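Trainee: Next up: the structures, one after another.
Each value in this text was obtained by applying a stated rule to the coordinates, not by laboratory testing. Treat the numbers as computed from the prediction; the structure is a model and nothing was measured. Cβ atoms are built from the backbone, for glycine too; each structure is taken alone.
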Structure 1
Amino acid sequence: MTEPTEYQHDLFISYADADRAWVEGYLLDALTGAGVRCHTEAAFALGVPRLREFERAVQESRRTLLVLSPAYLAEGFGQFTDLLAQSYGLETAAWPVIPLILHPVELPPRLAMLTALDAADPADWPAVVERLCAELQRPAPGPAPKPACPYPGMTPFREADSDRFFGRDREVEELLERLRLHPFLTIIGPSGSGKSSLVFAGLIPALRRSGLFGPGEWLVRTLRPGEAPLAALTAALGGDPAQAVPDLLAAQPDARRLLLVVDQFEELFTLARAEVEPFQRALLRLAESPGCYVVLTVRADFYADLMASPLWQEIQAHRFEVLPLGEEALRQAIVRPAEDAGVFVETALVERLVADAAGEPGVLPLVQETLVLLWEKVERRYLPLRAYDALVLSARDYRALGGAHLTGLQVAMARRADAALAALTPEQQAIARRIF
């Protein structure tokens with residue numbers, strides 16, 4: 001092979017898709033931070049045979065790094081080594097190749113004579129990067145700033161979080177269609193199922209974008225019933241509910257529709273029993289006002305109260321029950337916010353979280369809060385499974401918590417609760433223990 005007078009890339013990195021999170025989140029972040037010009041398969045031309053692109057990448061790069069793992073060796077590695085042999089001869093000492101062992105494997109015969117970098121132990125990753133930088137005559141990279149955490153934890157998503165809200169596309173589309181057909185809708189689900197997030201981060205942004213309702217903008221007003229629901233309704237609408245809708249729309253020339261969201265509607269039955277019926281009748285009248293749409297969110301354990309209410313006929317005919325996130329939707333809720341923040345989550349961590357979440361009631365807040373805890377363990381732009389393992393208590397600690405079958409999510413929550421309790425004064429701790 002003719003040596004080029006100048007290489008376009010310092011390093012071509014070949015790796016398995018299963019190892020993409022580590023390569024792109026940790027290795028590439030560190031190397032590019034040190035000024036290394038890297039090239040990967042992500043830049044391969046579309047519609048060109050893969051081996052031809054491999055050959056071009058090797059020719060245009062000063063060194064080729066093979067990230068070795070069982071997954072890599074299973075992905076047609078033999079064809080690549082044959083290509084190297086054809087290009088550089090059978091004497092592997094002449095190959096500009098650096099093997100990097102990410103997961104323990106037996107080196108193929110043609111690479112066994114080469115000095116390999118061992119990255120199987122995460123504690124060695126910084127040294128591996130420094131060694132590569134030295135080989136390529138680049139300075140070692142500095143520390144990487146930690147990206148802002150994209151997960152809300154136990155707090156529901158709000159409208160401003162819509163760009164970080166994933167996994168509910170189908171439900172949002174169905175809610176849009178339901179509201180297009182009828183101006184009253186009740187969203188019912190267990191505690192922690194994501195009802196409020198679905199409305200604020202899913203439905204409301206979708207309404208603002210949608211063309212299903214014709215021209216004009218939406219006004220959105222929200223409230224929780226609290227102890228004085230009629231006063232809360234008057235405050236949300238800025239005046240007498242009987243006249244508020246036309247007044248609000250008249251005051252906003254571009255607005256054609258009003259969306260009133262009553263979040264945590266169950267407070268009407270727990271905090272304000274004296275105003276239960278008048279408040280519900282006021283909502284019925286609002287739903288009959290031209291241009292007004294009413295959406296309630298309510299916990300499923302209040303079905304008996306709903307069935308006895310003046311709203312039941314509307315609720316029964318126009319309700320949407322929020323089901324737990326399916327596995328694929330939960331994967332999106334885990335991975336997509338991190339990707340948008342430039343962080344790659346190890347596939348094994350995603351699958352572990354999905355498995356631990358199976359069968360858990362109200363699992364989404366648990367997963368989101370666990371991800372907030374895990375975010376402290378981001379390494380450059382890579383979130384590994386070992387961060388989750390570090391949260392999980394030993395078997396002895398599991399038993400001390402009262403059971404040997406707690407999931408990692410439950411253990412993570414137990415640790416967060418213990419930390420919160422430890423931050424209280426002894427008097428506050430005594431009160432907290434009586435409450436919980």
Structure 2
Amino acid sequence: MDEITNYPTLAKRFQIGDPLITQGMASIAAMLAEVATQVEVTTGESYLKARDVTVLADASVKGVLPFGRPCIAAITVKNGGDKLLKILGGRVLRDQNGRMWRVTTGAQVAAGATGSIIARQVELRTVTHTVAQNQPFYPVELAEPEIGYIAEVMVTGWEHAPEFCNVLDGDLVYHIQTDENQVISLVFGVTGLAGMQPATGTKLNISIYDTEGEISPSVGMAFYFEYTDATEKAAMTLAEVSQSGEAPMSITTMREICSFPGIYSENAVYRANFDFLVRRKLGAVTFLNVWNELKEESVRPASVENMNKLFVSVLKRGVTPEALQSEIRLIITTADNSYRIKFVEAIEKAVPLKLTLYVPSTYDSAATMQAVRALILDNYGRESDWAKRGEAKMLKKDIYDLLRQNVPALTQRVADISVDMIGDDTADLPEHFRYVTEESLEVFTETAN
């Protein structure tokens with residue numbers, strides 16, 4: 001039924017195309033179309049997190065914080081003075097680009113000698129917050145830095161707890177949370193239940209370390225003390241980068257992290273997947289797989305040495321193997337120190353994949369083949385999300401859906417796809433970093449009539 005006929009005056013203006021009427025109706029129609037699209041997408045959100053805002057909301061619930069990772073470097077120090085040079089932890093340096101660094105491992109360098117220190121690229125800012133009201137789970141929102149990202153937060157006199165589970169009444173702890181807009185807040189406890197809620201008027205001294213994240217320092221880059229005296233004559237240059245700086249986790253990485261069930265947590269009693277724990281703490285990795293003795297003895301002979309042991313195979317750009325292994329060891333032992341840890345070198349392995357495309361005669365077979373090759377390598381190549389997870393399965397139905405949704409020639413009724421071979425007869429080991437290469441991918445085309 002044409003509802004506008006119930007309003008004769010408006011109907012006449014609509015018939016002559018009055019923009020005051022037609023533009024308003026067009027806006028309403030566009031809004032309803034957008035709402036319909038959102039409803040359709042939301043219907044499948046329980047199974048596939050399609051929207052970025054859903055991924056961000058899920059990440060906030062699972063405690064994935066948008067923290068940056070500071071660059072960590074070894075710096076060579078040459079003492080050109082005639083006195084002993086003492087460089088203590090916490091001292092502030094600046095590089096030749098003006099970025100702030102803080103010494104984490106200091107040194108004492110004799111006159112005329114050369115030493116080494118470790119520093120990370122962070123800048124400290126302090127905030128004093130006065131508690132406005134006495135309320136359970138009192139929140140304190142943290143302002144974003146002018147440049148870069150928050151890397152670490154500490155509250156003087158209070159300890160950080162990843163969650164309020166197993167926190168005793170009266171414990172001085174705080175929790176760090178974020179929302180779907182990636183606004184970071186500190187949350188304090190509830191007196192009489194878990195932790196303690198700060199009283200009205202309490203001053204909270206908050207230390208925030210900011211980092212610029214992904215930077216490109218080069219060997220030989222000069223450093224200098226932010227504050228010094230005339231007796232200190234030090235020449236400092238960058239010797240080695242042990243950990244590259246990183247921006248907060250991308251949406252793509254968050255989507256991978258959030259694919260794990262929500263039951264996995266920081267608590268060793270409930271956690272059943274160390275792969276999730278390590279992946280969440282490390283952020284973006286090139287490859288990671290963590291497995292236990294049961295999986296190990298399914299591919300290699302049993303041994304008493306495998307008892308109560310976790311096996312880790314990992315690749316990550318921008319960090320030395322020693323620093324990476326040390327960080328993973330700390331992550332696992334902090335959660336559960338009853339496990340022994342063994343690192344297994346990752347072995348790269350190309351996955352053979354053979355496809356046959358039945359392309360309608362109205363489409364260019366060569367162009368279709370190139371589009372399919374690019375799509376497969378993007379989704380199953382060395383840099384793909386699929387390759388980052390150890391022992392990931394390549395399913396035929398996923399390949400069919402991927403090609404039909406993204407290659408127009410294969411959406412036609414007469415078009416068809418045949419997955420002739422996935423993998424080969426060789427055994428896959430947990431440490432195999434598997435992906436499709438240009439050489440291992442074979443794509444054939446035939447004309448579909």
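Trainee: Could you tell me which structure in 1, 2 was used to calculate distance in nm of label points 7 Å out along Cα→Cβ at positions 63 and 375 as 3.5?
Mentor: Values: 1: 3.5; 2: 4.0.
Only one of 1, 2 returns 3.5 for distance in nm of label points 7 Å out along Cα→Cβ at positions 63 and 375, namely 1.
Trainee: Still on this model: To which of 1, 2 does the computed value 12.5 (mean count of other Cβ atoms within 10 Å over residues 127-134) belong?
Mentor: Values: 1: 17.9; 2: 12.5.
The correct label is 2.
Trainee: If mean projected area of the Cα convex hull in nm² is calculated from each of 1, 2, which structure is the one that comes out at 35.6?
Mentor: Working: 1: 28.6; 2: 35.6.
Considering all the candidates, the number was obtained from 2.
Trainee: Another question about this same structure. Starting from the value 19.8: which structure in 1, 2 was mean count of other Cβ atoms within 10 Å over residues 207-214 calculated from?
Mentor: Values: 1: 12.6; 2: 19.8.
Answer for the origin of the read-out: 2.
Trainee: For structures 1, 2, which has the highest computed value of percent of Cα pairs over 23 Å apart, for residues 255-366 alone? Working shown, then result.
Mentor: Working: 1: 50; 2: 43.
Comparing 1, 2 by percent of Cα pairs over 23 Å apart, for residues 255-366 alone, the maximum is at 1.
Trainee: Something else about it: Looking at structures 1, 2, which one was Rg and Dmax of the Cα atoms in Å, for residues 7-222 alone calculated from, given that it came out as 25.0, 75?
Mentor: Corresponding structure: 1.
Trainee: Between 1, 2, which one scores greatest on volume of the Cα convex hull per residue in Å³, for residues 111-150 alone? It would help to have the intermediate numbers written out before the result.
Mentor: Details: 1: 119; 2: 165.
Comparing 1, 2 by volume of the Cα convex hull per residue in Å³, for residues 111-150 alone, the maximum is at 2.
Trainee: Identify the structure, out of 1, 2, from whose coordinates helix-only ellipticity at 222 nm (-39500 (n - 2.57) for each DSSP H run of 4 or more, over all residues; to 500) was calculated to give -7500. Each step should come with its number before you reach the end.
Mentor: Numbers: 1: -12000; 2: -7500.
Corresponding structure: 2.
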